[in-house]
Structure 1
Amino acid sequence: MRTTTAPETVAELVARRWGDHRPGLMYEDDAGRHALTHHRTAQEAAARAALLVDLMPPGAEPHLGVLLDNTPEFPFWLGAAALAGAAVAGINPTRRGAELARDILHTDCRILVTERAHLPLLRGLDLPGVRLLVTGTEEYAALLAPYAAAKPGEAVLGAPGPATRMLLYFTSGSTGAPKAAICTQGRLAAAGSALARRFSVTPQDVHYVCMPLFHGNAVIADWLPALVGGASVALRRRFSASAFLDDVRAYGATYFTYVGRAVQYLLATEPRPDDRAHTLRLGFGTEAGAVDAARFAERFGVPLVEGYGATEGGASVQHTPDTPPGALGRAGEGDDLAVIDPETGAECQPAVLDAQGRLLNGSEAIGELVNRGRSLFEGYWRNPGAEAARTREGWYWTGDLFFRDAAGFLYFAGRTDDRLRVDSENLAAAVIENILARWSDAAAVAVYAVPDEVAGDQVMAAVALRAGTDFDPGAFAAFLAAQPDLGTKMSPRYVRVVPAMPVTATNKVHRVALRRAGFLPQPPPGGAAGPDPIWHRPPGARSYRPLSEPDLAALLSAYEAQGRADLLDRWF
């Protein structure tokens, strides 16, 4: 008789699928679409767990790296690690050379699972002591064959418990080397169970996994709640906005997750008469923005629920039925969340919002979200300096900017790295982005700082236009003037018109690339060939004009005269 008690480990969740012959895993390859049962998926995980136990060198950290796209092998190895009491380090395939080698070696991976498509990334890398397993090869099939009859729980490196490490997932920070956040089986099982309850996940649901599984979002918010609720999982090898609806219809998907600019890409696809002809009931993610979330719901008939909870687990914000539009919710149970001015250590003032929910006192209300209560943060793998920075003064500092209204509801305002200081006023990039997103000609926007020629920063925006539109400087300036919550310091001094927004592998805006390009006449890395148009509005001017060569020369001379030319060298 199958137990119904709350699972304490992910290993229990995987084992519960044994004997469940309903569809569990769906995917597409060159031969077409396929479906495996839950039992078959658990069987494949058990076989890999047994192989893992035999291949792991004695005394080694029980860690394996997984350098794969969203193929069936990824959830197989996640399940295998859980059953064996090992940890998976999700390896980002957009990393290159020494950085890629550093990620593998830093997490002490003795086994690296990859696929033929990613072998060129590993060519020439010095990875001492790392055994390579290449999926889809005859050698790989031969290695697995002796373990085909393995069952969950038969082969373990150490009995999996709530405190057993299961994930070493790299944060997607924009500065410094990525940090590997530790996630234990107990925390992951609890997170999956909480989301399954929150979204009433049942065996009739199909979770569409289009975000990369090497990132925490797809595993924690998509795969795990499906595992808890007995839902099917449908894999997309890599995110594709054009294939999204076709996949949803083909798989009968009811739920998906997103991060960063994925929603903007979906909205940028050509509208179709059958945009609402699908089975989706919910999308869950972060950083879509209130404007795009409303557009998505109007076009596709699917509500987007914005959540907040970093892979590190240090703080969470819970959405409640009375959460106002634009807000994420209130502090989760047991959390004592505060919005703190990082310079003074004092709590920021409550946000003042107008009747349309627009922030009117951002400079006083925006600060860093801090958890002063209990924290689920489990540390970073072998990075005590980063741990200390996160937990200074006995609090957990999220590194994210928020503001809180008078009723206690919390609103995301960007990353601390995205804070700008213009004329001694602190601004948050995400707040300005949410305003610029209202412009009807904009398909995507990103806001970031460039150094001012005298002191502090200036606001720069990258704008990707909707199909069939050109940048109209007069219309853009008129739009800005009509926004009641656009402070006098918030208007972009510079605008880069990009053919497409540069993004990271997790669909977050590649702000480092944009900052490096600055206002110089060159495309950011990864952009289309040829210079992007740069527009600027000089101080006191009412409209934007192209940044000409004489304008640029005069601007660079001003930096030189003020002794700030070195900032451009470091920044750009």
Structure 2
Amino acid sequence: MKWSNLTFFSKALITLIVAGGIGSVVYYLSPGLRIEESKALDKLEISDKDVNNLSTSDELSLPQTVASDKVATKPLVRIAGYAWNAQSGLIVANGGSRTTKGSIMESNGVNLEIVRQDWLSELRNLQMKFVEECDKGNAIPKEGVAAIMIMGDGVPFYISSAQQALDDKYGAGKYQLQAMGAIGLSYGEDKLIGPPSWKMNPQTMKGALVSAVIGDGDWVTTVNYAFANGLKVNPDPNTYDADAVNFLASANDDYIESAKELIKSQKQGWTVPLKEVINGKLTGKTINKKVDGCATWTPGDKMVFDALVGFTDVVSTKEFNNQMATTVIFLKQWADRNRETVISIFKSAYIASNQMKQYDKWRKRASEATASTFGAESPSYWYDMFKGQKGEKGGVSFNMGGSRVFNQADANQYYGIADGTNRYRAVYDQVSRYLKELNPAGFNQNVKRVVPYEEAVNLSFLKEIGNIDAGNAYTADYSKKATTMVASGEWRINFDVGRATIRPEGRDVLEQIYNLLVQAEDSKLEMIGHTDNTGNPDANYSLSIARAETVKSFLVSRGVPANRFQKIEGHGQDEPVADNTTAAGKAQNRRVVISILK
């Protein structure tokens, strides 16, 4: 194939491979070379209100299965996305992969095609091809896609890397990709799968190798779980750190491959050669490591549980319930020129989703449309997986599936349009921080910057949706005692010496805590303060309680409901985690332990 015939991203990929190959010679032959070091960062934050609203409305007629002739003459708009059940509201609004007779999309004058594409790299290629056609002057390009649908926590990685490519090719600012709204939410479907010991004792994950699409949402779920439990993460998929959680980059950036790689390793003994690293330095040794777990979603989870015994869902988006919204990314310049079309697409999805929330006929029709659009499984499979399924094998229980769809009230609440708490911003900012500090797979060397939230997210289209019953905001119920531990992590928050006053540098940590709590909004919280052994033990006991209360007061001031805190205690100097005879040890002992429970 001629170089001139390759797509822009194919050329970019080849260039990176060649450059990477040269670098690899040095990398693999240089023991002692310092590389990206495993890190233990602060965990992701979560929120206090479950996004699950309902607006009572009359039952609408179901869409037919035959193609619409009313919108056939209108320009065709194409949107591509993963095979993901949280998209079913948009799919049933369209009647299937193409707009059908009697569909809500037809009634709103949209001619839409929904394209399944499970490879993140190919989703990007499709969107870049669309930009290329727009740049040639084609108002409604017939090649590529106007928008893609991906996990909201994968947006910082996707938009930042894709925007870099657009700026390099067309000049800074000529074209912009923006997340313009969400149409659904993963509620358990996306998960970390591993042995039950990882759930019972997260510290047993040290040294594990997890197959994942690095930078995407399921990777984030695993990283969240690691950091929430005080574990280090190795950001380099080419190395192995026995003191950290390690990642294998799934073949083709495909979540199905994540599941297949775990199955192959466990059943066939397949291993991955990784360069050993200790304290951020290569040792010169190669470790042939089996894959111990994977980060995936339906149908990947069912594939694993069907094939293997002794594996379970360790943590999922049911715990981090606001983490992963089904986010639609458009080319801003095209969306601005076709504003009514974009608004109508979201409006149609929200109307259909509200029908699904109320009427089982609509949920069944959505499963039929989903099965035909994805070309996979049966309608009953997608219907069951939407609700979520439990199973047991070899005495180990597990969960599969679990999705939600958004009506307009959900979207308004999720983005803070309704109540001022922007749940998505907390996700975006925290994942951006992971990319900057972890630098997965050399992200910072290949991408000049993480696109900030203000540039990456455009809510103006959602705010213009009218003539629709949005529904009322749902309020989470924190009246029941939570008993199941999701995660427990230690936070070193800088206080003034001998006081419960938070130092300025401690507020950054508190913001990170808040962001994580926004993402696990269904959970309840327990906090225990600790001190070093300086001073009087009785005074330290009182001080530890006061510091825990100070953290609670900060979070309440940011909007976290006070009744979400199940227990606030202080243990003084009685439970040190480090040597109190050194300054470094004392610093580690001055901490607040925050536990997330369901």
Structure 3
Amino acid sequence: MKREAFVIGIDFGTDSVRTVVADAADGAVVSVSVQHYPRWAKGLYCDPQENRFRHHPLDYLETMQASIAEALAQAGEGVAARVRGIAADTTGSTPVLTDRRGVPLALTSGFKENPDAMFILWKDHTAVAQAERINQTARTWGGADFTKYEGGIYSSEWFWAKVLRVVETNPAVTQAAVSVVELCDWIPAVLTGCEDLGKLKRSRCAAGHKAMWHAEFGGYPSDEFLTRLHPRLVEFKGSLGRETFTSDIPFGTLSGEWAAKLGLPRDTVVAVGAFDAHMGAVGGNIRPHQLLKILGTSCLDMVVEPRSQEPERLVPGICGQVDGSIIPGMVGYEAGQSAFGDVYAWFKKLLAWPLEAILPALPGSDAATKQALADTLMERLIPELERAAKDLPLDDSSLLALDWMNGRRTPDANQRLKGALTGITLGTDAPRIYRALVEATAFGSRAIVERFKSAGIRIDSVIAIGGVARKSPFVMQTVADVMDMDIAVSAGDQAVALGAAMFAATAAGLYPRVEAAQEAMSAGAERTYRPDPARARRYAALYQQYLELGSFVEKKLTHPDEAH
């Protein structure tokens, strides 16, 4: 099959969309195109002070078309004609309110500049109060706890909390809306020309992990439960249908319009969509009883376990467990940290403040020279911090940090939490603080593994993908030491989009199961980090201090009168 069939994986991230064209025979990536969202890059429709982050749907449409076109052009003559399938993954939960045809309201008259009519990005935390109400109602209303397969704690980052906030704060958008569509469902609908909500194949991954869908409930939460939150939610639920689909299933084929726009065959199969972490886990070649970590600005942790005849074991405090959300036929578990690389980026920005606030106004060199100096320093800042931190003796610091700069996702979601740093002395310098921050993110990773193990979920080894995994040996060795587990880093820097390509190949019928696509198309591992026994023992003691500090800070923030 080499060079006979190609597939396209599209990865919609926070800042940009990435398209890969891959050979379906062995997964070889023949071309890559990255396009940044133009409106997002300007900061439009967002308010970081309010934790409001929105994407205009045109950012997705324009960059998707440009990215696919560029990737196909780079792939070479004749490749487009041999493309058999397309699959897309997206951030999530990233819902949007739509009209009766499933068109986002921001693309309709009267709402083109209204942030509440746009896609509500995964990192938007404006619905904290609504999430708290959902949790309180789930525990007290007297019926089924619809959060139990979501880890028992519903997050402000998820579907119903975001919808409820718009319903309660924006009457105009609410009145115009007929349905709510996740980004990972909208992209396949656009590519296939689907404008019938009744024919829209909604992702099992998105509905199960973020919208409280489960077969035990017969679908989404009951009307009675949703009515207690707001009657309008019941109307939206009616537009969602009851059935959900795994991503090895075809959503449809390319519409004539999009086939012409992209220069692809009209019979190109478009797969059902899913979230980036879940398709990325497949691209990273996840297997049962392995934890796959996607390490970027945040961290997402994936686990798969074969279904059994025994009752499903609930894991409290994670981001959901869903049959088929990662690999069809297996239960997929999701956890993660709200900030990982973002913790390091925050410290880098803190140290670089003089470069922005003072350097431009200093006399002497011209503006171009100053900017070149600033760029060079910014580029070398983290590598130099890592070099210095690596050489510090492990017992040469009493510093301890918490990694909750963007709240806590897992275990036990709480977006009101804040980061912390303790043990500072007059001898504390930048490398020591940086090491403490890296250790904090590693401790957060260990807390997730401990939660899985406490619930009886077996984890034998760890796989890591993403920018941090491939670029920072210091971080990866620290995580391996703290977790006291081997960590294999997947080869290639396109694991997430390649995972989408594997689903495209499966949906197109090139492989009978996604595991077969994995076997043929995986890039393998490029490096394995093994824990140092002495450092692992030292970190086991520090981890207990991390837990104690976390307990104190959490109590102080949530129950200030009880913290002592």
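Taking distance in nm of label points 7 Å out along Cα→Cβ at positions 66 and 506 as the criterion, the largest value within structures 1, 2, 3 is that of 2. Taking 17.5, 64 as the value of Rg and Dmax of the Cα atoms in Å, for residues 330-449 alone derived from one of the structures shown (1, 2, 3), identify that structure. Derived from 3, not from the others. Here the criterion is relative contact order in percent (Cα under 8 Å, 6 or more apart), and among 1, 2, 3 the highest value is seen for 2.
Where a number appears in this text, it was derived from the coordinates with a stated rule and is not lab data. From a predicted model like this one, the values you see are computed outputs, not experimental measurements. Cβ atoms are built from the backbone, for glycine too; each structure is taken alone.
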